[in-house]
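Got some structures for you, see below.
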Structure I
Amino acid sequence: MKVIRFLTLSEVLLIYEDQVRRYGGAYGVRDVSLLSSAIYVPQATFERQYLHKSIPEMAAAYAYHIYENHALIDGNKRVALASALVFLDINGFDFECSEDEIYEIMMKVASGTMNKTELTKKFVQFSKKKND
């Protein structure tokens, strides 16, 4: 099996800087411990087995937990989604979903009308292995 490439805290902070530069908003980390906690969820294991069984499930965990932890001053939804998409890309997956659909998905997460299980199903549905 191919080694999974997880995001680091530094990489997520670079994604955050990029999102603020591109789309505006305030820059600042409210709680680095909450951000660190969120980015380690996809890597969690029990008895040497990942709790999130696939790359798309791990990507959904990035999106959900980075948003839910609200560790950033601004841009939590954008950074959560961008981090998940970068994670998919560096691990050989495309995310085949329209901007309108992904906007709707993230707004449902933000409003509490989509839980982690439902978000994970969407990531599994829209994530496609790249042709090598």
Structure II
Amino acid sequence: MDVDKNGKKVVLVEDDSLMSGILARHLVNDGYAIVTVTDGAKAFGRIQDEQPDIVLLDIILPGVGGFDILKKLKQDDSTKSIPVVILSNLGSKEDIQHGIDLGAEEYFVKANSMVEEITRKVKGILNRPIN
């Protein structure tokens, strides 16, 4: 895990090393601590252990898929309040709606999204006032 400057932790669940590297670099530069998980089967346990401020979640993962991880996160008392942003190559209206219905804050289709757009959304979620 990289050292954070602002006390905010991001768990990035992504098996594409290029994508995770680019996103992690941008987020570290913005002062966030990054924990990267590349295997869907390990993601839920790692998120429970880390208790991050936000999760960035791919859908197509080895082991366990992102929709199943999201569903489990939102059903578990220890993780249900953690915001989740989906990053996926699945871009059909049905997939996007399914992700939102399961509790994702936002759904980005990787091919249509700039890294800056994703990091701006992450910052917005992390910096919103706590009720």
Structure III
Amino acid sequence: MKILVSYDKDVRTTTVMEKALQRAVESGAYAYLVKTCASDAKQEEIIEIEKKLNYHKDEFDKKGIQCETHVLIRGLAPGEDIVKFAKEKQVDEIIYGMKKESRVGKLVFGSNVQFIILEAHCPVLTVKQV
């Protein structure tokens, strides 16, 4: 089994990574820890994302879960990039961290997570930030 783990901008990663690690341990999954980045992102931002992903990779490594990190800078919208990457890697499940939305926000549901849920070729587990 292969899982892809990603999250919305400004989401604290602890909750989604804990859930992803739990799922990976239970299923023996191979994990892709992925974050999208705008094509005009500053080098400092990219380095910070890489540090965060590598920190979480270490947690997966400690549990014996094979894992790769990827910062996607491909000029696509975040949701589209995640769906495309998931298909390229033939993942079996996407685990996506999202922040709690207001009533109006729930109506819109966030364009990234909405796109991922509607367009992914595989099941999507959303994890709400607490």
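No value in this document is a laboratory result; all are computed from the given coordinates. If you're wondering where the values come from, they're calculated on a predicted model, not measured in any experiment.
Identify the structure, out of I, II, III, from whose coordinates relative contact order in percent (Cα under 8 Å, 6 or more apart) was calculated to give 22. Of the structures listed, the value fits II. Can you say which of I, II, III returns -18500 when helix-only ellipticity at 222 nm (-39500 (n - 2.57) for each DSSP H run of 4 or more, over all residues; to 500) is computed? Corresponding structure: I.
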